[in-house]
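K.L.:
Below you'll find the structures, each written out as structure tokens.
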Structure I
Amino acid sequence: MSKTDKQIDIYERLADALDALPAGFTRTPSKLEIRLIKLVFTPEEALVASTLSRKLETAAEIAERVGLPEDEVTVLLESMIPRRMVRADTQALETGVKGLGKVEAKPGQKAQAESVKKYRLQSFLVGWYESYLQESKPTTKEFAEIYEQYVIEGGGEKIFSPRPGAQGVVPYRGSLKPECLKREPHLDIDAHFRRHERFLVIECVCKKEKAALHGHSCDMPIKRCGFVGLPPPTPLGENVLDREEASKLWNELEGMGTMVHTCFYGFTMGAEEPQFVGGCNCCGCCCGLLNAGRLDPDIRETAQRSNYRVVKDSEKCTSDGECVRRCQFFAHTFNKAKNGKPVYDRAKCVGCGSCVMGCPAGALHLEPVSEKEWFHTPANFNEWEERRLEYLASQK
């Protein structure tokens, strides 16, 4: 087998490994997924990554399987972590004798805490898709073109449709009653800003993708994603804002009213309990998540809906159309048959509350869904994956 054939086999194996993850990476007839992988993974990285799964393993275990020196494999694994191609977890081991694993300490000998780093394969999205587009590269346009065609050919179905979704809708501040935030603390955006003094705010990768693909994008601000809390000593900079600056920017983005907040589930950033840890301000013009259903009609769901839906008081409606302007899911539309008045379709509502906050007549408000419809947020990443696997099994 030639070197080229070996590399092709490695990329095929990596595509299968990524598709086996709960997050999915659907294979397409045109093998567009292979072209995406080749833009991101070197042959050496693909060789190692293609043997990984969602199981956590040490570098030594991986090296033995791949047939390469442990130090060489460790370097490759560590280089892929910042680019979100690989996830790592450091676990503590109670050891009686250093280096012997978990054993009983001898009488009078104090057990020592030793840590071991383990690795697993990271998903395509949310994962290395965002990381790749975050950095401007000569191949960004090529990547964007392939990705859009990938979704059109059905590649997005297993990524976006299965529940739980990759990201969840967070209602606008002020659109939920206090008792709702008490029941679901991961929706409390204000609490997040109180918890931290520094915040990482980055450029929207989807907007960068659209600009690379078409030479332009919408008029919405590009710096609008992240808002992830950072340690207090973190130096301020272009993308690191203090609490006042970050909160001001968030308020400005909310004030535009034409974006949907989608959160990073708390466990994504290592929170010990479900809480809001950051998110994206997504517009229907650019967002890969929101646009997936428009590129492929078979994609039934995209962002995980909130546990709230809009209730409309038609008698209060003044037909000003602000709800139509704000809604990114076309739950509010003008109806010619009703003299051009806005009509509301609950089935399309994701419960973001943007229309609620923008309605000058106060004709809209959010109400909790029924217990049957209620979505219970996973407590950790492992639970998210397990529930997604259960969902995929139920669809067969």
Structure II
Amino acid sequence: MNISVTQNMRVALDGVWVHRFRSLLTILGIVIGITTVVTVASLLTGLRQGVVDFFQEMGPDNIFLFKSSGDPSQEPRNAKERQRRALKPEFADYLKRWCFSVEDVGLELMLPAAVDGNPLTARVPGYETDTINVSGRSPNMDDISPRDFSAGRAVTSEEDHRATHVVTLGASVAEALFPDGRAVGKTLMMDGAEYTVVGVYAKAKGGFFGENGMDNAFDIPLHTAESRYPQIDRFLITAKAKPGMRDEAYQEVEGAMRRMRRLPTGAEDDFAISTPDQIIQQFDRITGLIGLVAIAISGLGLLVGGIGVMNIMLMSVTERTREIGVRKALGARRRDIVGQFLVEAMTLTGSGGVLGILIAVAITTLVGALVPALPSKVPAWALLAGFSMSVGVGVFFGVWPAVKAARLDPVEALRYE
């Protein structure tokens, strides 16, 4: 007497439904474990894609140079890095002249959020915002890190040469100051000076944790920034490698910087040099640690759930001893009995996996609805991995009950009451 896999699954599902509350308590650990894994995987995948899109827009072939690591618009957290010498504007010309794998070099002067104790604030009649990232950019930065415009244009070389008071706004700044969407041609005040808006960037792609600093851009000509803030020396150099030569350009740029900084052989760099790939790898290491914590938490849930499944399957073997005896008496082999109980265990844990996946999808969708800026998308591999893990738990913890059922003596089983 053989029962097909489909029949075994139907019997198992009927048993789950008849004992709904008991089954739910049994697989609760599995539900929690799978929900944790799928939810964390979904959020981290979305965050990583946001970071990749962010640097793709900044330029995948670019090499970034600054005196310290971390965000150039923020003060260095490391005391040793704060004491480093600032980069000089003439470094950009040197790199462009002597690094043959480099196509172009741009320069930015990154202003802090407050200058001389006064927060930098942009305002127009009736509106103002202090959520701005002010920087002076050389005109060629629009070719090195091209941005799309929703209105207007980029700053020209002539405007930079004459240190004109013009500005290009990020999407969020333009929306805050000009809700009617007509920013181009209008004037605004920033730190006591009047600027004319010549362009508005389109909404930036990607970002860190759903936020993209480019949307808060307040970009003015480099010479305008240098003339207004001569005390600021936070220069960021961006070198664009020739197509297919980024690795060679990286080595040339690093060597040239060491020569300009007069660093002896063996001394560590006293400047930060990075590429989009390196920054993404650093992000992956951070998210990898978060993933390990999530796996550890889900592992505990799966262990608890697996022990519960083993317990309920052992109870099922005891309750159905006579049924097992009848099947053996009618010709069922050991492997048929083992297969029956393994399928039941897998069905039970698989049901918990499906429930956990549904909850994870609901949580991810809710996060995306409540926090639109936070990327949230459930990848197919996370769904497959979650379901496979739940079924695997059923196989692992269902083996012993299945083997115990298969070893029952048919004569003794038939006598069992």
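K.L.:
With mean count of other Cβ atoms within 10 Å over residues 187-194 derived from the coordinates and found to be 13.9, which of I, II does the value describe? Working shown, then result.
P.N.:
On the way: I: 18.9; II: 13.9.
Only one of I, II returns 13.9 for mean count of other Cβ atoms within 10 Å over residues 187-194, namely II.
K.L.:
Computing distance in nm of label points 7 Å out along Cα→Cβ at positions 147 and 299 gives 4.5 for which of I, II? If you can, show how the numbers build up before the last one.
P.N.:
On the way: I: 1.1; II: 4.5.
Only structure II yields this read-out.
K.L.:
Supply the structure label, taken from I, II, corresponding to helix-only ellipticity at 222 nm (-39500 (n - 2.57) for each DSSP H run of 4 or more, over all residues; to 500) with the calculated value -18000.
P.N.:
Working: I: -10000; II: -18000.
The correct label is II.
K.L.:
Consider the structures I, II: one of them gives 12.4 for mean count of other Cβ atoms within 10 Å over residues 123-130 as calculated from the coordinates. Say which.
P.N.:
Numbers: I: 21.5; II: 12.4.
Only one of I, II returns 12.4 for mean count of other Cβ atoms within 10 Å over residues 123-130, namely II.
K.L.:
For distance in nm of label points 7 Å out along Cα→Cβ at positions 115 and 363, which of I, II scores largest?
P.N.:
Numbers: I: 5.7; II: 4.6.
The maximum falls on structure I.
K.L.:
One of I, II was used to compute Rg and Dmax of the Cα atoms in Å, and the answer was 31.6, 103. Which one was it? Each step should come with its number before you reach the end.
P.N.:
Working: I: 23.1, 86; II: 31.6, 103.
Label of the source structure: II.
K.L.:
Next question, about the same structure. When you work out relative contact order in percent (Cα under 8 Å, 6 or more apart) for each of the structures I, II, which one comes out largest?
P.N.:
Details: I: 15; II: 30.
Biggest value here belongs to II.
Quick note: the coordinates plus some simple rules give every number you see, no bench work behind them. What you see is a predicted model, and the numbers here were worked out from it, not measured in a lab. Cβ atoms are built from the backbone, for glycine too; each structure is taken alone.
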